[in-house]
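Please treat every number below as a calculation from the coordinates, not as lab data. In this text, all values refer to a predicted model and were calculated from it rather than measured experimentally. Cβ atoms are built from the backbone, for glycine too; each structure is taken alone.
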Structure 1
Amino acid sequence: MSSLFSSLRAKSAGLLLLISLVALAGCGSTSGGGSTPTPGATGTSNPNAGITLTVGGKLDTEAQLLTKMYVLLLRKAGFTVVERAALGTNAVVFNAITSGQIDLYPEFTATGLAKLGLQSTGNAQQDYQAVKQGFESKYQITWLDAAPLNDTYGVCTTQSQATSLGATKISDLASKASTLTIATPPDGVQYGVNVLKSVYKITFKRVTTYTEEGLTFPAVTTGAQNLNICYTTAALIAKDNFVLLQDDKNAFPAYNPAPIVRDTSLQKAPGITAALNPLAPKLTTQVSQQLQAKVVGGQSVTQVATDWLTSAGLL
């Protein structure tokens, strides 16, 4: 009997020792320095979480794509984002950022120069520095990195019309302009038609303003207009077999896009810079043409932007 008791006591002691070791191991796994933190724990919280940003944008397809890219990248970075795509024209969106209705939107360098009343230097980097400094000083708005994409203004027409006019470059229109009509989006009056008049001394028979650039192409195709002011990255140039006349006097400055952000917004959310600057070098004129063509072809802006950002390793 005594031997049986001794055996049972030994087993009990062993069991107690085993329980103690397990308990100690358990304590070590929750408090030890080598433990894996729980996702969402305080030590790994995203500094951008809880910050809400409102992103605006202009009406055209390219602007909507850029706006969507900013929204997607900021959300990936952990921000809560209110999207106000296709908010309005240049003036509407600029008023929205200066009044605090939005925190940021995609803007173009030459548009920024015009807002500041400055002329292009003909050097894209110098123009960028001019708008960066000017907007900071006058509006307390920061320009983040600009992309090489150049969506400037141009003069387009159909292949048959170009052949009939014997025109391959804008200066070829000078002797015929008084008999020609031209379609333009609203912003194309100041930045397109007026520039042609100033640099090329061209005055058209009639200038007709359409609500958006996309409507100027069918106006020419149907014969309602002879020419149109177009954006040089427009998908419809290739889709509708249009000719983009050479700007042989370099009348149109570079339009490189960049996110512009209210200084107060950047102060509360400095992570905006890290979220958006990696996008800039990947945005080229060719990329814009391809993405816009997909939207024109029927895909949604959201799908096109998401697919491309994923393929570019940004999303």
Structure 2
Amino acid sequence: MDIYQGLNNVDKYNNVVIALGNFDGVHLGHRELISKTIETARGVNGTPAVFTFDPHPMKVLQPDGCPPMLLTKQEKIRILSDLGLKLLIISPFSDISRLSPKEFVKSILVEKFKVRAVVVGYNYNFGYKGAGNAEMLAGLAHEYGFDAVVIPPVKFGEVEVSSTLIRQLLLAGNVWDAARFLGYLPFVVSRVVTGDRRGRQIGFPTANLNLPEDILVPATGVYAVRVTLRGHCLNGVANIGIKPTFSLNQPKNLEVHIFDFNDDIYDTVIKVEFVKRIRGEQEFSSVDELVRQIKTDSLEAKRIFSQ
């Protein structure tokens, strides 16, 4: 997949079929959009592409009201690159934020991309202050001679898939249902940092990770997790929180105990996937009480994996 950071040199591709959107989370709804884009491009011997923004438009227009993202920019690119696209254009939102809907279609879609077709969701808005919608895009497509494909709501069961719903599930710690709508397990990718080594002292060595800024992580609590490191996939149990048994003044972090594993992985980048929440974060009256609970949590995580 070719990746362009900006709008220069993107006019060399033939019969571009482009999906428009923010693609936060690259969830099942986004995947349906991308699948239709690839299918349409195949029918015209064209180039399936995605056009998106960085940062999210809400960070520019309403920074105080912008929700945390579901993926980092790097992870969004990685997931998109696995879906069969040939072209990804990431534009600074400020470059086009003041274009009217018609100016956006004419100067960007037609003159820059030379689109053959554009694929959007039914609730897509574009142009200055979001004045354009899918119906307006269809009219402009007819005027400028390209096809507009509008994707209806995508549902899992009876529920419409959306980034907003997924955020609500994660904030409730419901990672299992969030995964159903995402199409993959919620995850964090981060570098292992030096902790206080207290886990090793109590018989449960842990990998400590700083949580990425501006990215939504599941609610505080204990989770059964799957850990990918150095090409291996391992099971474990993790805590998201502040470790209140030892201090109330620590920043929230992610602490992972990997089963049957004792290697030194400091400064290693690992991926932690959240499989299921076991319980909320608790404060314990003693270290012995904490150790007993960790043993219980580990047994519950192993039971979850055995299923």
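Quick one: mean projected area of the Cα convex hull in nm² came out at 17.6 when computed from one of 1, 2, so which one is it? Can you show the working numbers first?
Numbers: 1: 22.8; 2: 17.6.
Checking each candidate, the match is 2.
Say we calculate mean count of other Cβ atoms within 10 Å over residues 114-121 for every structure; which of 1, 2 gives the highest result?
Details: 1: 14.5; 2: 23.4.
Top value of mean count of other Cβ atoms within 10 Å over residues 114-121, among 1, 2, belongs to structure 2.
Between structures 1, 2, where is FRET efficiency 1/(1 + (r/R0)^6) of positions 82 and 98 (r between Cβ atoms, R0 = 25 Å, to 0.05) highest? Write down the numbers at each step before the final one.
Details: 1: 0.90; 2: 0.15.
Largest calculated value belongs to 1.
Given a computed value of 16 for relative contact order in percent (Cα under 8 Å, 6 or more apart), which structure among 1, 2 does it belong to? Mind dumping the intermediate values first?
Working: 1: 23; 2: 16.
Corresponding structure: 2.
Upon calculation of Cα Rg over 2.2 N^0.38 Å, for residues 146-209 alone from the atomic coordinates, which of the structures 1, 2 produces 1.78? Before the final figure, lay out the partial values.
Details: 1: 1.16; 2: 1.78.
The value was obtained from structure 2.
Quick one: helix-only ellipticity at 222 nm (-39500 (n - 2.57) for each DSSP H run of 4 or more, over all residues; to 500) came out at -12500 when computed from one of 1, 2, so which one is it? Intermediate values should be presented prior to the final figure.
Details: 1: -12500; 2: -8000.
It was calculated from structure 1.
Out of 1, 2, choose the structure whose coordinates give Cα Rg over 2.2 N^0.38 Å, for residues 106-217 alone equal to 1.24 when calculated.
Working: 1: 1.24; 2: 1.65.
Traced to structure 1.
Taking FRET efficiency 1/(1 + (r/R0)^6) of positions 90 and 282 (r between Cβ atoms, R0 = 35 Å, to 0.05) from the coordinates of each of 1, 2, which one would give 0.25?
Values: 1: 0.90; 2: 0.25.
Traced to structure 2.
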